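Presented below are the structures under discussion, each in the form of structure tokens.
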Structure 1
């Protein structure tokens, strides 16, 4: 077993959505719409063209909060992700949803969107170290 530590990038967006279902629709790819141009609305809005659907995690709370820790509680690698994002997060805004992408270093080229699904703002990308347990 290889227990080497690997650098792993995690990108975060936070904002507001009316429901978890709308947030799911926002990150889901509609393969029936156009098989040659299969992108989620999330990918289109933020100009992401190299995206692994299995490496995204959506977060939704029934009530708004200003606590990043509360929103991210229970996410993958939370013991590493939460402290890193708390270092770069500017508090003061209320939100009820978030999107985490793993193993993707988003450049922040587009940092805000608002549409029928949600309103999202890019927080940033952090690097964490995880053990390769394969």
Structure 2
């Protein structure tokens, strides 16, 4: 079931500590447009189905990415699209929007999204993945 627009935006506003809803909306639109270029097939359409309609349309009609962006370049691209943003503020924007999107998606879909993205996006989504090799080493 899709999240309501007000609810999605309010969560982004709280996590991003934006003073206004319009700033949260701008961050959400930019980040989801870039994310949509990185997701394909069922994963993208399933995420869209869980987002408010206006954001789902942005995800389904994304900005074109010639290649998958590393997490660092994704943040840089976000900064380039948001007027007055720096890489630091863009990282904040990306984290706020993607963590709310991950909540809307649920754990299974979020895991499948991360499989389509370059390594390191788990941190942008606020879902650090445990490396089984590191866990095994820690147990030894």
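Laboratory data are not the source of any read-out in this text; all were calculated from the coordinates shown. As the structure is a prediction and not an experimental result, all values here were calculated from the model. Cβ atoms are built from the backbone, for glycine too; each structure is taken alone.
Data table
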read-out: For 48 (relative contact order in percent (Cα under 8 Å, 6 or more apart), calculated) the corresponding structure among 1, 2; value: 1
read-out: Read-out distance in nm of label points 7 Å out along Cα→Cβ at positions 13 and 101, computed value 2.1, structure in 1, 2; value: 2
read-out: Entry that produces -21000 once helix-only ellipticity at 222 nm (-39500 (n - 2.57) for each DSSP H run of 4 or more, over all residues; to 500) is calculated, selected from 1, 2; value: 2
